[in-house]
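Quick note: the coordinates plus some simple rules give every number you see, no bench work behind them. Model, not experiment: these values are computed from the prediction.
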Structure P
């Protein structure tokens, strides 16, 4: 008997569960501030005050922003699984997956961003990539 795929819990996916992927993530408020700051820097609205060294180039900076934003939205959807939060998490996960599809050398997980493993949601893909990113020593902010 197979487990039904559930993006909220991670059941049925070969990816870390939310608890595993985000075990060492900054608390939600702190991460929200960081993601907002990264977004402002990305959009050219601020020079930025995010702690830690800045990413070395624009493509890396875009990926860090998209990954952290997708992880934040996923965490918020796990905390409050209403349709608005889920929709925001799915959109952010899709944007990360699209970016990673165009930049495959930046991915770190076992499955690529368009893998059938993550159908119908790319939220488990976000968890896979966030877990790999934190295992590499990120984030410090």
Structure Q
């Protein structure tokens, strides 16, 4: 189901809790909501649709990838960039890393560990920050 985008910075600034198998509908709602907003958005966290759970989704080409309880375990090569967000107005400067390694559960709740580079790594970092209550 496509959900409205939360713009309340107090809500967005609160840390999310670990997701469980009971939260699979949140994953599906995030995928639907991102798909409906792909013209101006490449990633979303559950708190952006009003649910404080550690769940993110992001576009990787034509595919939308969900990550449940993602944790960035390694970061390499920092840089400064500007980002925007559906929940916020305008662009803001932030620090990101070119390469990250992430542990997470996939949609089937199977443990995964992958390395991401470039723009996809940047999207993941932005969304993991959302889960941690960090707003750009």
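Out of P, Q, choose the structure whose coordinates give helix-only ellipticity at 222 nm (-39500 (n - 2.57) for each DSSP H run of 4 or more, over all residues; to 500) equal to -17000 when calculated.
P
Check the numbers for relative contact order in percent (Cα under 8 Å, 6 or more apart) across P, Q and tell me which is largest.
P
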